[in-house]
Structure P
């Protein structure tokens, strides 16, 4: 006999509040990691039920223009037809089998075709997998231990890079030496401090630390790191997990004329399907081949089919330029609105990967208020992490978003006054 529901009348059985309560009983802390809504302003939803194009819908049925693109993985819009058709076709044949499908080779060949610094490719599942794998390749090739990285940079959620220290030991990070981003002299000093034992220099294409305005790479800094790596015999590793495929098909430092020895890719590679990659030069091929690097689901074919469809669509449709145009339109509109309401803001980063902060807002109180007001108006942005555009952010979608963010600026002006 079916038991009567004990849920309060009028409550949806899968509302955000209900799901949070159930998760609190079933999951340590109820949620964890960078998607934990407890880290965001109180009105941000935790659970989502649908995505389509540039929009998502939360468990309470509220629709948003998604300017976070699911924190980066969505490159062509949610549920892009060409990608989903490729996945469905592969699933009909098989996904996780006794070995990879032919698409394994097709994807590796496509990456080599698109990325000038790629002579080979290896695959995994997450950005953390890719950055870790790249460093292991560098260490295998050089026989050295030390890695130079920028202070405050995030390169994954393992013991080497996670911002948390709970459960870690000093030994977990003993081989990492920090330098200041865009400060070549600092990198030179870091290299000198580990003279003769530097396996790799790992760097993001631009500085995108949380709670900070973004900072584009100085071309002289990028070229200097390339020269430093060559001089000391270390591998230059570009962590393109966050920026990859939004700035340049060939890699984010390709426009600067700087090519890495190894590149870590993930996020947007499969338009929301779980896949990551490392690409590298022929000089590191034998070292990569010597690794025992594997995972039960690393060779699944469906995400690889998604990646092939994603990259081919991006290439064939001029998607990067389209995202740049949308980003410029968004940036101009936000600047005009902020000025009209007497609010001083800083917009930073590439237009495809934007971020906005308020002046004299070290506590992020204004940012929390503005993003919450934007959320209430149906625009999902974030107060302390960069945003991500995708190719479904058409000019019409951006204009609609701007109609809503204007109300958020008005609310912020009422709450805090003019700057």
Structure Q
């Protein structure tokens, strides 16, 4: 009964099937759990080297670990992220696209963790530091980071597809928020590494052992239970067959506008956060700035999930106005922060931390809304198509931001962040037409 039901519910039908034909399974939370671990570990693995100070890395990995090496290990993320887009597009649009992308991502994640841990493990067992400091070891580190970078587009482009396949409409935005923000939670764990896992250079392996352990969780869970879809569709859009649109059909202008703006905002915001050391170095200690970064990430994740839940339960199909409200509050927090660091207003360490936290809370609240509204605007294409293009633009924006990091000072980045937020608010308001195209059984 189950498979024929999935096949006979036409996408083009204007009258959705009766709600009693939609069912959910508790196993959807199991899928969301191990996917979120996979996504978290991807970001943590990407950020692992950069989470530790250069002095710590040089003490443990030797003189080969200079600043250009640290930068390249981090920059493999956006570089390979862009190059992986064709693979992501092919896998996600094929049969069982979500499962295919996730399985490949799991395999790459395990390969990354084991490859970069191998020289470290040999050094631990032999007591000989030369293994982890050799040229061959650094080849392993770079290759591992390249493999992990390829995981990024596969998982980040699958967050809306996961929620559409496994979750009912009244939980879809919340599920997208959990899946999407789990990536940022990896950064929070990385920020905490110097004060928890790797307090001394000798404890550096703990970070890489953790990522290896985390990589095994999605692998084990996927072996236990990972079908292409639940037995019955949870919503009207999940019951619809694959998109009938051709590759040559034009993308909606509202979607392109929204995706470009989301990418620019994310890229500039990452660059701005990367300047915290120069902006706040005279006001706060390195450990305080690291803890602030972690708290900012965690607060932003909580905000995103809470916003997703509120949108599902209270403000359904009001994504645009919520995005505008959140970005406006984010702009005000950024202006307040700038006034404090330029001594235009009296400042304290507590006020600086509050400003940065509020900025992250309101900015991150928009992340799942960008993904979900993009999926609505691009329909009848699959959700992975909108998320894939969005992630591609995010990686391109990150690459541009990397190039600007050495050009713009911390003070200038404050003003750039304010200008970008103001421009994004204006262009979303004027250039994005809010449409909800996916079929719905809810009134």
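For distance in nm of label points 7 Å out along Cα→Cβ at positions 273 and 329, the highest value in the series P, Q is held by structure P. With respect to mean count of other Cβ atoms within 10 Å over residues 65-72, the largest value across structures P, Q is given by P.
Among candidates P, Q, the computation of mean count of other Cβ atoms within 10 Å over residues 345-352 that gave 20.1 used structure P. With relative contact order in percent (Cα under 8 Å, 6 or more apart) derived from the coordinates and found to be 26, which of P, Q does the value describe? Label of the source structure: Q. Assign the value -12000, calculated as helix-only ellipticity at 222 nm (-39500 (n - 2.57) for each DSSP H run of 4 or more, over all residues; to 500), to the correct structure from P, Q. Working through the options, I get structure P.
We did not get these values from a lab; they are worked out from the coordinates using the rules stated. Remember, predicted model here, so these are calculated numbers, not experimental data. Cβ atoms are built from the backbone, for glycine too; each structure is taken alone.
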